[in-house]
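Participant: Please go over the structures that come below.
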Structure I
Amino acid sequence: MIMKDESKPLLGKSLGVLLSIHPQDTLTGKAIRIMEAALFQGAGVYVYLSDEAVLGTHLQIWRNLQSSGLKLFVCALSARNRGLELDQDAVYSGLGQLNEIMVRSDRFFSFN
């Protein structure tokens with residue numbers, strides 16, 4: 001019989017998140033709290049930053065969440081259109097990556 005770790009109720013589950021809102025929007029903070037809670041409970045968390053959200057790619061919160069296991073993907077076109085320099089800690093990709101996150105996640109949230 002396989003025993004589930006009660007301290008990590010989401011172990012083996014995954015959460016996908018699409019953020020397309022400005023980093024200073026109040027919903028960004030709510031999204032981050034959801035991701036922190038999911039990571040704490042053992043879920044794999046995959047976030048895709050698009051549109052205005054790419055303006056926050058450089059924020060320290062992403063580094064902190066990455067150290068807890070978060071996988072950060074950034075829309076390359078959105079970043080290019082805003083003249084942003086590439087951040088070495090993020091993976092730049094396209095909508096194909098977002099599709100993979102959506103398809104493979106047990107739960108998916110979109111903040112736009």
Structure II
Amino acid sequence: MLLDVVGHVVSRLEKDAARGCLRQAVSVLVRCMSDSNVAVQQALMRLAGHLFKATSPGDVLALLADNVAHTSSRVRRTTVDMVTAALLTYPAAQFDFRALCRVVATAIVDHTQVFA
């Protein structure tokens with residue numbers, strides 16, 4: 001599977017080389033986020049974990065932040081799941097909490113609900 005191959009390559013790279021290919025790896029991640037297959041969702045989280053370890057969670061989450069305005073609710077949910085996983089795994093010093101709060105708040109707002 002593509003996600004496993006990319007994850008294996010990223011896990012073998014040194015930190016500087018991984019930062020160089022971070023944007024491409026995140027684009028692969030984003031393309032697969034709308035898939036509902038459980039195996040694909042698990043592979044997505046494994047790849048996100050490899051990216052967090054190879055670079056830094058803040059760098060990866062900064063690139064994923066663009067997905068909170070995606071039209072697919074599955075992509076938005078997966079993005080929030082990745083933010084949550086990073087927050088539960090890594091120390092607080094590696095994050096910009098203001099930026100993360102903006103990202104998560106934008107993702108969890110339901111724009112389809114109308115209040116009268």
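Participant: Just checking, which of I, II has the largest value of FRET efficiency 1/(1 + (r/R0)^6) of positions 9 and 49 (r between Cβ atoms, R0 = 30 Å, to 0.05)?
Facilitator: Comparing I, II by FRET efficiency 1/(1 + (r/R0)^6) of positions 9 and 49 (r between Cβ atoms, R0 = 30 Å, to 0.05), the maximum is at II.
Participant: I have 11.4 for Kirkwood radius over Cα pairs in Å, for residues 33-88 alone, calculated from one of the structures I, II. Which structure is it?
Facilitator: For Kirkwood radius over Cα pairs in Å, for residues 33-88 alone, the value 11.4 is produced by structure II.
Participant: Computing mean count of other Cβ atoms within 10 Å over residues 25-32 for each of I, II, which one ends up highest?
Facilitator: If we compare mean count of other Cβ atoms within 10 Å over residues 25-32 over I, II, the biggest value is for II.
Participant: Here is a further query. Tell me which structure, out of I, II, gives 26 once relative contact order in percent (Cα under 8 Å, 6 or more apart) is calculated.
Facilitator: II
Participant: When helix-only ellipticity at 222 nm (-39500 (n - 2.57) for each DSSP H run of 4 or more, over all residues; to 500) is computed for each of I, II, which one produces -10000?
Facilitator: For helix-only ellipticity at 222 nm (-39500 (n - 2.57) for each DSSP H run of 4 or more, over all residues; to 500), the value -10000 is produced by structure I.
Participant: While we're here: Given structures I, II, which gives the highest value for FRET efficiency 1/(1 + (r/R0)^6) of positions 41 and 81 (r between Cβ atoms, R0 = 30 Å, to 0.05)?
Facilitator: If we compare FRET efficiency 1/(1 + (r/R0)^6) of positions 41 and 81 (r between Cβ atoms, R0 = 30 Å, to 0.05) over I, II, the biggest value is for II.
Every number in this text was worked out from the coordinates using simple rules, so none of it is lab data. On a predicted model such as this, the values are computed, not experimentally measured, just so you know. Cβ atoms are built from the backbone, for glycine too; each structure is taken alone.
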